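Quick note: the coordinates plus some simple rules give every number you see, no bench work behind them. What you are looking at is a predicted structure, and each value in this text was computed from that prediction instead of being measured. Cβ atoms are built from the backbone, for glycine too; each structure is taken alone.
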Structure P
Amino acid sequence: MTGTVVLQTTSGTDGRYTLPAVDDGSYNLGATANGTYLPVYYPNVATNAAAQTIVVAHGSNLTLDQPLTPGYVLSGTLTSAATGVPVSGATVRVEGSGVLYQAISDAAGHYAVTGMVAGTRTVTVLAYGYTTWTSTAIIPTVAALSPALSVAATTAGIKGTISTTAPYAPIAGATVRLWLKGTAGIAATATTGADGRYTFPATPAGTYELDVVKTGYPSRWFGDVASRGSTVALTVTTSCPGNADPSSGPACALPADVHLPRS
């Protein structure tokens, strides 16, 4: 929805809604059910600019009904190109015109991205252990896509040391979490040893984000930042990185140290 929201409410199971005690003034009314129905403005127009101005005067009660139109759907089944087995837990992103729709594949590899508006969209499939799959689709001309995903190459992995901020001291028992960039699910976890070191061996090639959680310490993302939006992505390939440290763990694993602030 566009415009400044001054009041909002949620409809009940019968579809009814109430906005009580609305101040006198002029308003536009919009409604949406994200992920299912398209945004709409009273009286059944697609944009806020085209909406009818609703004037609320003292003592008045207005009844304004608004039908919602289901958005378009893109669905399909994701499988492994190598084995044909379903790929579960994959993130399917559909982007375009500044709008992102997404869904997660189920145990059968099935996904359904719903509530979309028409237009040309970029479809991206992200799954741990597989290479990123991308295509362009015109919605609703294209209503189904079922790609077979290629298995990602195996790398030397990611390793590092988790310690406090200066003066540095290793942190044992910290949980290091690896996220495939652009997804909401954790791809893998590791626990630091007594020396604060951890390893994700044989990590599939891809771009990742990494954070660390430990009771008694504020969590931090790689780059020693507090939020995922500010973290530095880790791109892992089959090549040995220039900053590789052969002194411990896999010699060509990508180093990724994180420092947790002292509480």
Structure Q
Amino acid sequence: MNIHQKKLESLGKEFALNILTELNEVEAIAFEGAVARGFTDKYSDVDIVCLCSKIPSLQKRKKLLRPLVDKLNEDFNVPMRYLVNSDYIRYAGKSIGVSYERTKEFEHLINHFKSNRISESELAKIVTKAYYVKIIWDPQKIYSRLKTNVPKSDALKIVELFLYYLSGMTMKGKWPKLGFQVDLYRKNLMATDRRFQEAIDFYLKLLYALNGEYFFVPKWAHKSIKKLKIKPKRCWERIQTIFEQGNDAASVKKKVKIFEGLVRDLHMILVKRELK
């Protein structure tokens, strides 16, 4: 555990156990984000999620928190609608974000997830706020139960969704490879960037699924990819090289070539594992 992780965990636990547990609607508390994953550095702050029987009112939260923190929902360019379910706090010199979520909503979402009836945004919510969390306080074992009920990422389903797109890069397909040519012709650099980002996102979702994991936050990909056991050689370094290139014709061709190699190597892994 690095020094930043240790300090942020200690601060977050102090804040959660001494203050947030005073809200009687709160049933469980956990870290989310960098602290939950162990990916903190000197720029990291604390993100906490509270599972609640009902969302405590903003007025009630202000009454509890304002005397105990340095700043509450101040100096942030945050629309008021976000404060219904969240607080942004300065406490002991650090930023802490607290989100409040209904326990029943997560139970409902996870049940739907098992039946494949949720959207991408709902899945992201489950993964970031119920699955990839580090429990601080959970007297009723709610988080333990929720995490157990979240299915592991299913590589077979992900293959069906994304492989048609990725295979177009290498297997005599013309899409999305043709799309890059169109963007270059139109001199639409923004579209080129978005197309690469979408392709990499698809690629990483499939790669993580092969490892029984979920991919949603690129911010920590440089650390989480290194922990994956199933991946092409020099996977992260090759992805980094793609984003180091420019958007002129020669650079785009180089990026496509690197990405083709990544897809080809991933396809070989799928073949060996009889997933394709």
Work out the source of 0 here, i.e. which of P, Q gives that when helix-only ellipticity at 222 nm (-39500 (n - 2.57) for each DSSP H run of 4 or more, over all residues; to 500) is computed. P
Between structures P, Q, where is mean count of other Cβ atoms within 10 Å over residues 108-115 highest? P
The value 0.05 for FRET efficiency 1/(1 + (r/R0)^6) of positions 60 and 132 (r between Cβ atoms, R0 = 30 Å, to 0.05) was derived from one model only; which of P, Q is it? P
So Kirkwood radius over Cα pairs in Å, computed for just one structure, reads 20.9; which one of P, Q is that? Q
